[in-house]
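The next part holds the structures, each set out as C-alpha cells.
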Structure I
Amino acid sequence: MKPQIFKGVLDKQNFENIKNFFMDINTAWFYQPKMITSSSNDDRGFFSHALFHDNRITSDAFALMESLLDKLNAGPLINIRANLNIKLDKQYFSEFHNDYTYDEALTAIYYLNKNNGYTEFDNDEKTKVYSEPNKIVVFNCKLKHRMVSQTDENRRLLINLNYFPK
C-alpha cells in the first residue's frame, strides 16, 4: 500500500480542539530518550503524550480523537500518541523504521502545525510528506519511514495512530 495523503481531514472545530489541546502550555508532555526504541545510535529524544497504549485509554484527550478515528474507519487500536519535536539548528534524520509488523495494521500520522519537518518513506519514490495542519498520511504499518526534524518552527506536533481497519 502506497502512502495515502489527505488534506483538510477534519472540520475546523474538531481540528482546532485537537490542536489547541496539544498547543496548550498546561498539556503534559513526557520525555522519551530515543525516537526509535530499538536504535543503537539515536541520541535525539522527543516528547510524547500517550492517548492509547497497552489496550487502554491513557489520557482524557482520547475523547478528542473520536472524529479522527471515525474518518479513518479505525477498528481495534494498537497505539495512539502525540509527538512533540523541538526546533534544531540542522535537520535530524531518524533511522528508517516501522511502527509494528502486523500484516493488516495501518499507521496514520496526523499533522497539527506547519513546519519544514517531514516524514520520509523508504519506498521506490522516497515519498516525503511535509508537516501541514489538518493533513494525514495513512500507510501499512510495515512500511519503513523516518522523521526529519524541523529547523524553522519551535514545535513540530503530530499524532501517530496505529490501528486495524474495521
Structure II
Amino acid sequence: MLRHGRSGLVVLLLTLVACMQEKPAPPLPTPPPDTRPQDEAAIHAAVKDWAGAAAAKDPEKFTSFYAEDATVMLPNIPDPSGKAAIRDTFGGMMKDPNFALSFAADKVVVARSGDMAFETGTYSMTLSDAKKKAATEKGHYVVVWQKQSDGSWKVVLDVPVSDPPEVAKKP
C-alpha cells in the first residue's frame, strides 16, 4: 500500500511541476509595413491641392483638408476650432477682394507609427488693411496631420507664424 502511495505522490509532484512550467511567450506581432515614403508623398500632394483651393478662393474645398475637430491658431482672433468655424473664418477672409493666400511645404515628416505627421513651410497672405489697401503678411507655419480611418490624411492643427515686418532700409 505504501508503494502505491509513493508512486501516486510522484505522479502528483510531476503533474504539479509540469503545470508550473512557464508557457512559451507568444510570438511578437509583425510590425506594420513602413509606409512613410508613400505617406509623405500623399501629404505633399494634398498640400499642393490645398494651396490650389486657397488660390481659387474656394472655402469648401479649402476646409475639406481639415479634420472635423481641427484647430487653426491665428493671431489676434480666437482660434477657430472645428471644420465649420474654420470654414466661416477662411470663407470670410476669401470674400476680401484683396485676399490671396499661397503656401508651400518645405518638409514633411511622418511618424514611424504611420498615424501622425507634421509639415513645415512658408506662406504669404494678403488681406485689406483698415484703409482697404492690400497688406501682405509673410511667415512660416507648422501643420499637424493625422491619418484617418479611411487612410486619408487630414489637418488637425494649423499654426501660421508671421515673420517680423520688413524694416525699410535707410538710404
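Below, the figures for the structure above:
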quantity: Entry that produces 20.4 once mean count of other Cβ atoms within 10 Å over residues 112-119 is calculated, selected from I, II; calculated: I
quantity: Computed 29 for relative contact order in percent (Cα under 8 Å, 6 or more apart) - originating structure among I, II; calculated: I
quantity: Cα Rg over 2.2 N^0.38 Å derived as 1.89 - corresponding label from I, II; calculated: II
quantity: Structure (I, II) behind the derived value 6.1 of mean count of other Cβ atoms within 10 Å over residues 24-31; calculated: II
quantity: Structure (I, II) behind the derived value 1.7 of distance in nm of label points 7 Å out along Cα→Cβ at positions 48 and 88; calculated: I
quantity: Answer label among I, II for the case where helix-only ellipticity at 222 nm (-39500 (n - 2.57) for each DSSP H run of 4 or more, over all residues; to 500), calculated from the coordinates, equals -3500; calculated: I
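All of the numbers you see were taken from the coordinates with simple rules; none came from a lab. Note that the structure is a prediction, hence the values are computed from the model and not measured. Cβ atoms are built from the backbone, for glycine too; each structure is taken alone.
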